Structure 1
Amino acid sequence: MINQMLEKEKLEKEIMIAKEIQQKLLPINIPDIKGLEIQTGMITYHQVGGDYYDILPINKNKTLIIIADVSGKGIPASLIMSAVQSSVKTLILKGVYDLEKIAYTLNKLLITITESNKFVALSLILIDKNSNKIEYLNAGHTAPLLFSGGKIKKLKEGGPVIGLLDFASYKKHKTEFRKGDFIFMYTDGISEAKNLNGEEIGEEGIIKLIHEGKNQQDLSTYFKKKLFEITNQVFEDDITYIYVKKV
């Protein structure tokens with residue numbers, strides 16, 4: 001009985017530590033970037049989830065946006081998240097914001113420090129306000145959706161998940177991003193969430209919700225409210241999303 005109590009106390013302490021690590025990694029405030037409207041949302045299924053995102057202004061024109069889903073939960077996932085964030089910020093401080101170099105560096109790092117069954121699915125988007133194009137690299141993550149001129153493009157190209165294959169190669173891609181266009185990035189906890197009939201929302205369900213709420217002043221609040229209604233607030237994984245509009 002005493003051993004069980006001690007184990008429970010130890011587990012609760014580990015969860016608390018991991019949660020503190022995770023909270024320190026996530027943005028406290030969304031940076032106010034002229035020319036961009038950015039909204040985010042996050043709901044953790046476990047006390048400590050494996051989702052991570054960041055919005056990193058590089059200079060007055062360039063902004064790097066990252067969303068990631070770390071395999072596993074608890075302290076191990078938090079430590080991987082911490083390593084990813086630290087590495088990305090170190091690269092940016094060194095003036096490195098090439099998406100291929102970031103993905104390559106992260107892959108080599110995680111191969112070195114993690115077990116063979118641990119990996120990170122992530123998506124990187126580099127926005128240059130002076131250009132009508134963006135660069136993107138998707139590494140095994142749910143493909144971000146680009147809404148442009150009434151059409152939807154999946155930003156799915158890039159390479160495999162990070163930290164699984166030692167000799168993985170990554171390739172960045174470019175696409176147009178004009179005034180009025182917007183990007184919706186999300187983790188698979190949303191697409192795999194189920195409605196009251198037990199059916200997954202899926203990509204089509206997400207697109208439907210976005211179309212219904214795209215004229216709302218606060219799309220994030222609208223999206224979360226509708227998601228709660230559809231699922232009755234029952235989730236089997238963390239959910240994270242980022243909305244970026246060029247204004």
Structure 2
Amino acid sequence: APRASAAQRVQAWVGEVLASWRVFNWVQPFFAGREADVPGQTGQTGVLLVHGYFCNRGVWAPALRRLRAQGVPCMALTLEPAFGRIDDWVPAIEAAVTALTRSTGRPPVLVAHSMGGLAVRAWLAAQADAPTADARVRRIVTIGTPHHGTWMARFGHSPNARQMRPGHPWLTALAAAEPAGRPAHFTCFFGHSDNIVFPATTATLAGADNRHLAGVAHVAMVERPEVWAEVQRWVVAPGH
């Protein structure tokens with residue numbers, strides 16, 4: 001993808017100011033518990049939403065409303081402890097995937113923003129049998145996930161922030177634990193205007209379907225229509 005133009009950088013900055021104010025001052029404080037999970041019924045494909053660093057399930061409030069209106073089974077997690085190790089969230093993801101699969105009879109689509117994508121990869125890696133683990137998901141869509149770390153993580157000192165530093169042993173071990181074909185199950189959205197996860201290629205995986213989002217920064221990526229068109233494609237596609 002081409003480098004961001006000056007106009008795209010301005011567009012991304014304005015969009016990020018608005019998105020960040022809305023997320024951190026409105027939807028996360030007041031909507032984290034307001035939008036209920038919808039487990040769904042047999043024969044549907046569910047969606048599990050996994051948030052990123054310094055967020056909670058409130059960031060997904062618009063998505064939960066939209067999915068519910070479309071009749072799509074959906075669940076969103078609040079990962080706790082918020083500043084623990086990324087591995088600490090594996091049991092919560094396991095429980096949510098199990099619940100969605102039990103209610104629908106189908107593997108869910110997992111949608112993860114930022115650090116949430118690393119938590120999903122850690123959940124997959126924690127399972128003993130790789131082919132069985134991969135078969136438990138319909139698709140994994142990551143949005144601005146620092147798959148190879150991010151320069152900005154050097155300013156964070158919590159365990160999970162340190163794990164996201166480029167070259168951290170945890171990231172190296174995670175990649176080493178993954179089978180060669182696993183990225184084929186991923187769609188990775190990245191952007192050259194991402195102000196948190198950069199350089200942009202750190203949000204991609206070799207062998208994944210890597211999609212560039214132009215003129216949009218980190219938090220605002222969550223609501224981009226391209227992301228939700230991709231999610232919908234996997235929810236309705238045949239071949240479950």
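Values in this text are rule-based calculations from the coordinates and carry no lab data. It should be emphasised that the depicted structure is a prediction, and the values quoted were computed from it without experimental measurement. Cβ atoms are built from the backbone, for glycine too; each structure is taken alone.
Listed values, structure above:
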read-out: Structure with the greatest value (metric distance in nm of label points 7 Å out along Cα→Cβ at positions 10 and 90, set 1, 2); value: 2
read-out: Among 1, 2, which structure scores highest (criterion: FRET efficiency 1/(1 + (r/R0)^6) of positions 2 and 114 (r between Cβ atoms, R0 = 35 Å, to 0.05)); value: 2
read-out: Entry that produces 0.94 once Rg/Rh (Cα atoms, Kirkwood Rh) is calculated, selected from 1, 2; value: 2
read-out: For 4.2 (distance in nm of label points 7 Å out along Cα→Cβ at positions 26 and 42, calculated) the corresponding structure among 1, 2; value: 2
read-out: Computed 21.5 for mean count of other Cβ atoms within 10 Å over residues 50-57 - originating structure among 1, 2; value: 1
read-out: Comparison of 1, 2 - label where distance in nm of label points 7 Å out along Cα→Cβ at positions 178 and 210 is highest; value: 1
